[in-house]
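Some structures are shown below for you to check.
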Structure 1
Amino acid sequence: MRIASRMAGISLQDGEIRIALARRIRRRWCFEDFITLTLPETESAENGVPGLSAVAAALAPWRRRIRGRPDCRAALPVSLCLQQQIRLPESRVAQSAVVPLIDTWLARTFPGRHQDLIYDYRRFSGDIILTALHRTVREQWLSLAAALRADLTVLSIIPCALRCFARTRGVAAQDWLVFRQGNSLCWTAGETQPVLSGRADLALPSLLTELKTQGFDESQAALCCLHNTALLPQAWQRECRRYRNAEADDVPPGYAAAAGMVLCGEERL
């Protein structure tokens with residue numbers, strides 16, 4: 001098995017592309033550089049995968065100065081994917097029956113279009129956590145990797161990337177995450193609620209009050225900020241004392257998802 005010595009973790013969200021470049025030193029990834037690309041207002045994640053030509057241009061100097069074949073891993077906004085929790089008809093469904101069950105669900109949910117989707121899944125408490133993506137989206141990322149003479153090894157979504165990053169900072173699995181991304185504030189529920197994530201209105205008087213309507217329970221989990229809480233709205237600063245802080249030390253604010261792709265495992269989509 002080839003072990004890459006260089007990695008580009010890429011996060012696409014909210015009109016920006018964030019890139020974390022890293023190299024492997026003594027079996028661990030060390031970050032070398034961080035790049036932000038701002039997308040034109042005419043481009044958005046809902047129109048396919050924008051900005052990949054800009055990514056190729058931005059990474060070209062990095063690619064020219066390194067030897068070997070680097071890896072690329074990308075985190076996509078939830079708007080580009082389908083993530084669904086599907087209840088199994090019984091808790092002991094054989095592994096061999098899971099894929100036919102998913103295929104049937106997709107065919108029923110997306111008649112005539114399900115063959116255009118690729119998917120990955122995992123089992124969770126008697127359910128299936130399904131993540132599906134249009135084939136053309138993956139093909140666009142594969143084309144980017146080919147242009148960089150790199151290997152696309154992981155294609156994931158922003159909430160999963162943030163969770164990967166949080167694990168490396170000692171955040172408990174049940175804790176909820178909050179993260180400032182550009183002009184948006186994102187939140188992700190703990191791993192016990194794996195498909196629950198969203199954005200919070202920065203004009204809200206209280207983030208905690210809003211998240212409690214989504215199921216957050218302070219007696220069961222903490223709310224963890226992945227950067228300095230001073231970056232959150234002024235109206236929230238008093239309640240920020242109740243947040244846990246997992247500031248990103250060597251990772252600048254806004255790059256947690258890109259860094260999470262570097263630090264994540266080898267799940268593939």
Structure 2
Amino acid sequence: MPTLAPKARFSDFFQGLGLLPRAFGLIFRSPKLFLLSALCAAVTLAVLVVLAIFLWRYTPGLINRFFARPESWYGEALWQLVRLLISLVLWVVGANTVPPLLLAPLQDPLSEATEELCGAPPSSPFSVGAFLKGLMTGIAHTLARLVTLLLGLAVLFPLNFIPGVGSILWTVLGSLWSMIWMAGEHLAAPMTRHLYPFSEVRRMLRERRALTLGLGAGVYLLLWIPILNTFFLPVAVVAGTLLYRGLRASGQLPPPPAAPRTAP
């Protein structure tokens with residue numbers, strides 16, 4: 001479990017980045033976490049490959065709706081650059097949209113197992129009712145957070161119409177928004193399970209922005225590392241849970257509103 005400074009500081013960014021190696025280490029030391037993560041990785045690999053093929057094939061049609069494909073060599077080069085940049089951002093969006101929805105039933109078990117390794121009491125025995133309730137709640141919350149991600153990118157999309165630098169601006173700002181969103185997404189998962197309101201998640205993103213941005217940047221960068229990127233979702237869930245436990249231990253977060261199954 002990470003030891004966090006009581007006050008925000010610039011170096012928190014690197015501590016947030018460092019949560020990902022910690023998460024990898026925890027996964028490979030725990031048979032339960034490794035089994036769950038391997039299942040997530042298999043599904044994620046299939047999704048990432050299909051997304052890459054789909055976007056590379058159909059992004060030109062999307063671009064041609066707004067810009068005619070030029071005939072000059074320099075115009076073609078610029079068009080291909082725009083195609084690449086838009087494909088990259090949409091690939092990140094897809095990677096953060098499809099796997100979380102498909103793997104929503106596994107995210108809570110991953111988070112619970114991580115908390116147990118951090119010293120929390122074991123979770124309650126399995127029951128069909130609790131599983132179905134957790135499944136529906138997880139999917140509903142994931143959908144709500146994904147809508148937030150897509151709305152932010154939609155607001156930024158008109159930047160593409162600025163000649164020359166528009167697509168570059170959209171890629172940079174869209175990537176930054178995705179990092180912030182990833183931090184909130186994976187910190188919110190354990191906090192939602194412990195019945196914290198989302199206002200507490202926003203408060204942590206605001207008060208510990210360097211720390212949480214480090215987590216989001218780490219997950220974003222992990223998406224671009226071949227092979228390792230198939231583990232991005234379980235690693236992000238474990239890292240977000242480690243961050244939650246660190247914030248609780250440092251007194252940054254108050255006790256959960258209700259006594260959950262895995263209360264500290």
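FYI, it's all coordinate maths here, none of it is from the lab. As the structure is a prediction and not an experimental result, all values here were calculated from the model. Cβ atoms are built from the backbone, for glycine too; each structure is taken alone.
Annotations
- Which entry (1, 2) yields the derived value 22 for relative contact order in percent (Cα under 8 Å, 6 or more apart): 1
- Winner on FRET efficiency 1/(1 + (r/R0)^6) of positions 18 and 154 (r between Cβ atoms, R0 = 30 Å, to 0.05) once structures 1, 2 are ranked, highest first: 1
- helix-only ellipticity at 222 nm (-39500 (n - 2.57) for each DSSP H run of 4 or more, over all residues; to 500) derived as -7500 - corresponding label from 1, 2: 1
- Identity of the structure behind 26, 25, 16 (criterion: semi-axes √(5λ) of the Cα gyration tensor in Å, for residues 66-209 alone, calculated), options 1, 2: 1
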